[in-house]
Every structure is written in C-alpha cells, then in structure tokens.
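Next up, some structures in structure tokens.
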Structure 1
Amino acid sequence: MKPSTMNKAKKVLVCILTAAALGSQVDLAAASLDFLGGSHAKTVTVYDGDHKQVISTAASNFKNVLSDLHVSLKAYDTFWTSTKDVTDGAVIVVERAVPVSIIANGKKKVVYTTQQTVQGVVNDAGFDWKKMMPIEDGLMQVKEGMQIHVVPYTARKVFRKEAMPIHYNKWYDGSLGEDQEVVVQEGIPGEREVEIDEFISGGKVVKTVIAHAKVLSDGTPGIMKTGKAEGTMGWVANMHASAYHPSDGGGSGITATGTQAGHGTVAVDPSVIPLGTNVFIPNYGHAVAADTGGAIVGNRIDLCMESFEDCYNFGRQNIEVFVNY
C-alpha cells in the first residue's frame, strides 16, 4: 500500500473511532439524564374500593401503573388521579360502576354509574333538572341495585308557622338500663316560621324541602333521665332533703359562700356536691349549691324556702337531685 493511501486509511479510522467515542458519551449522558429525569422509580398509591396498594414504578402513565398491579377496569369503571402525570407520591382512585335502575314515564332502564349521589345519576342520564326530578332525596348515596324514580314536576313556595321539636336536657341515672329514658318534666315546644319548596307531580306533592326557617320562640327544654351517660348534663342523686329559712342559724341569711340565702339556694355536703354546682330539683326548681350545714353530711340536702310555712309544708322527704357536671 502506498504511504499516501495508508495515511488516508489511518485518518478515516481515527474519524470512525472518534465518532464512536462521541456517540458513547452521548448515550451515557442520555442514560444519566433519563435516570435523573422522569423514568426513575416513583411511589404510587392505588385505592380500589377498600383495597389499597402501594407500588414503586417507572411507568410513564397511570394506565400502565394499573396494568402492572393487574387492576382491570370494566366497561363503565373509571379512575381519577391526584396529579396529571405519574409523580412520586401520586394517588390513583378507582371508581367501580354499579347498576342502578331509573324509572321514568313508566319505563325502566338500567344504567351503570360511578356517580355518588342520586341527583348525579339523574343528571348523567340526561334528564333536565329544571323539568324532571327524582322522588328520592337527590343527595342520597347511590347503592348497587337501587331504583330511582324520575318524574316531571312543578314547584311552589309555601310559608307556615310550626312547632319545633322539644329539646330534652338529659341526666345520667345509674339505676336505669342503658336504653331507658324517663321524662321528668315536659318541655314547651318553640315556634318557627318556615319557607318550604313543594314539588308537585301528577297533582300531588311528592317532595318538600325547607328552604328557610326563622325561629319565633325558643321554647323551654324538658328534663329527662337516661341510663346512657354519653351526652348527659349531669347525674341524678337520691338524697334525703329538709328545708330551712334564711333567718335560721345566725339569722344573717348569708351563706357559706358569702351570698344571700333565698329560694334557689341549697345547702350540701361539699364532698358530695361541690359548692357552686348548679342543680335541679323537681317541684322546687333550679338552684345553686351555695351553703353548708352541720347536719348536712353525705347524701343530704337542705332547701332554702321563702317562708316558715313553706319549710313546714316541705318537712323532710327523699327526693331526686339533678346535679350538673
């Protein structure tokens, strides 16, 4: 081979090797960028009903994540994600469609839905909510196999006054069973004025919704004993009671707590009922444990009366005392 030809061949070989080296560096750089970029493993959490799975994945889209976990979606199933792209910490929630029957105009149609509310199902089915409505509560949770009755309707507003339910203050009575409740004093219902939306179909009111309510009078709570401690205001004590007049004892009418004695003041043993505690006594009323007495020890109580005649008429008797916590 001529020297000139050999030199040309060497130059060509050097170019080839240089290009190969540069190509390798580019490949390594790309691999490095790929590792540092979006294709490295990410932790994704998948919720499918009550089932939860956590996966470490390099998948580039959420469908591949579900495929890797062998989570299959049926025709009407769907899913939503916490992020647009697969990122570390992303969440996938699978929603399984359930069959629901819609009955309208005498016809029944079964639809598969992932909607959570009755109104959502009706809207998805293409009904105009301004003209057609479900008889069932629109906010009712959808359940598999339920029936939803959709009817044409008109609406009107009605205003009226009505009695409100009586509220009962409850006291715990350990002598009662957990499911037992005994009304001690009836309450007085309050009154309110309500604005009601009535929905009419076929000449009948099929649904009513209170749009607005204004309380006119609060009423008076009733008093009830219960064998269930949860939600109670206090406890019921059976005590031996006597009566006293403000002028008894030293005659000053000043209680052990420095207040003026009178109706609504009761003397107690502070180790049983702490001073300052509010109490209720049937046929006497609300009172405050504000006084003590030498003979008032243990489950005993002394009720202050306005007159000596009241003291005499009361005498001594066993009573129930409703003690606030």
Structure 2
Amino acid sequence: MTFDHGVFTVSLDFELLWGVRETRTIESYGANLRGVREAIPRMLDVFAANGIHATWATVGFLFHRNADELRAALPPPSLRPNYVRADISPYEYIDAGQALDPLYHFAPELVERIAEQPGQAIGTHTYSHYYCLEQGQGLREFEADIECATEVARRAGLRLKSIVFPRNQCNEDYLAALARHGIVCYRGTQGGHAYAASDKAGQGYLRRATRLLDAYMNVSGHNTHALDSCFESAPFNFPASSFLRPYSSKWAMLDGLRLGRIKNAMTDAALNKRLYHLWWHPHNFGRNTAQNIAFLERIAEHYVLLRERHGFASLNMEELSELAATRLVDQTSLPAAEPA
C-alpha cells in the first residue's frame, strides 16, 4: 500500500491539576496551570493561521463546571480503581471534601472553545486520568472510567473517537474494549526502551536522562512511522514521534538543536510519506508562554514549507482514523460479482 503524502499529527494531553496532582502542588506548579487559560487560545491561533489540525486528549473531569457536578457524576466506589499506590488516585482527594478551585480543576469553556475551532478534535485522556498499568486496577474499572468519559462528553455534544493513555501507560489488554465505547484510535508509545510503557516504578533515571538527550540529539532516530503499519487494524495506533519539551532558561542556548531535531524528523516524514506525531501538554506552555509560542510558530512555519513543497498534510487523530478506516475497507472489500 502506498500513500500520496506524509502526515503531521499533533496531540495534546489536556489535564490541568489532575495530571500532575501526585507530583506537583498548586503552590509549586500553579503558574503553569493558571497560564493554560492564556496558552490555549494562543496555540489555537497558531494552528488556525497555519492549517494545523490537532487532537486534544482531555481528562473527563475538566468537562464539569464545579465540584458538586463532578461528585454527582463519579462512578460508584465499587467501580473505581483501587491503586496500590494510593497517592495516585484522585478519588480520595475528591471524597475528602477538597475545595476544588475551578481554575485548576475544571475547564468546560476551554473544551467548548477548542471544539468550535475547525480542525481541532476533542479526544479522551480518560475520565479520571486513569493509570492503566498500575497495580490495583483492571479492565472492569477501566471500562467504567471510559463510560463516564464518553457520557460527560456526550452531554457537551461531543463524541469521543480517540484516546491518549495517561503517562503513556498503553495497556494492550484494554485495546479490544475501546470499540465498545466508540473509540477507534489511540496514541501508542514512541519506539525504543526509553519510551516503553510502564508503571511509575519502571521510569528510572536512565530512561528520563535518555529522553532528555533525545530531545536535542538524534539518539533514537527520526521516529516517523509507516502509514500502512498504522492502518492495519482497529483500534488504529498512531504512535508518538516526539514530545515537545517546553522552553527552559537553563537549556535555552540549545534551542537551535531542539528545533532542528523536530524539523529534521518532520522533513523525513514529508519526504518519505510517513507519519510524524508531535505531542505535549497545554500546561507545558503555561509559563514562558511567549517563548513557547514563538517556538511553536517556527515548527508551524516548517510545516507550511513542507506542505507547499511536498504535500505534507496535517490531520488530527480522528481524521487519520477516518482515512485508515477507508483504506481498510478498500483493502478487504471483494470485487462485485459478474452478472449472470
């Protein structure tokens, strides 16, 4: 199977405090979370100006307006994960009667704004930022979580078709269940040992150091993907290629390397008609927003150049899955019978 052009895919893990709650506090990370309210509209402006389509994998809790609405929609205790690492569960935090400031916990107006913009799609990052490889949870609890995610999206007038597993804990045992909830594609993990899916205990110093180095130097390759391998069967796997690390004054002198690393991989995908999948979190742009947006604009400029020269196409995960489904039908359909 051959393809006419390469594909540039962007996905963002939209989670606010729910995604960092066990490792960060409002005191230590609040500026990043507050800055999301500015960063998302500015990212949307860059996407609109350059024709970039993106999937926003959104934690289901963010759809709610306040704590009362959230608590009324939670799955029953019998269907919640019972993680061995109790600190990673949001449910005790919620049940303890914490004052859930909407600034850090809810964002229905941002979800609506994203969904209204052409080329932008809302996917799921599970309902509760669910950890699929941690001990103390299973398929039953996962499906209850996804049911809540699809229901809260339905109430907002949205149909979820894609998933990004929190902490990239892609559990292959759960993939078959996705179709039962209308989810047809997911973001798989980037290739290489440093990016392999695991629970937190498996994410040691060496893996983290390797990923940091890989952001600036070509340690693991371009990590572009053959489109025919992504389109083999549903649910379709559109693996990650690179994490867009945020601006850091400590590493700013190496930003040319960081940009070049991304641009070279994009060029490889465009020339060889492959998939390049870039991802990050909106809260990564919550601080140093001007510098991060400027960096994103340079990526966008390179995308436009590749689009004009090589037909490089920007498709979100939902659009990619539609293309994949069409190809799959074309590949498996039989020719019409000859008339008698």
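Work out which structure the value 11 belongs to, where relative contact order in percent (Cα under 8 Å, 6 or more apart) was derived from one of 1, 2. Derived from 1, not from the others. Quick check on the output: -5500 is helix-only ellipticity at 222 nm (-39500 (n - 2.57) for each DSSP H run of 4 or more, over all residues; to 500), derived from one of 1, 2. Which one produced it? The correct label is 1. Given a computed value of 79, 38, 17 for semi-axes √(5λ) of the Cα gyration tensor in Å, which structure among 1, 2 does it belong to? Of the options listed, only 1 reproduces it.
When mean projected area of the Cα convex hull in nm², for residues 63-190 alone is worked out for each of 1, 2, structure 1 gives the greatest result.
Read the figures in this text as sums done on the coordinates, not as results from a lab. Source: prediction; values computed, not measured.
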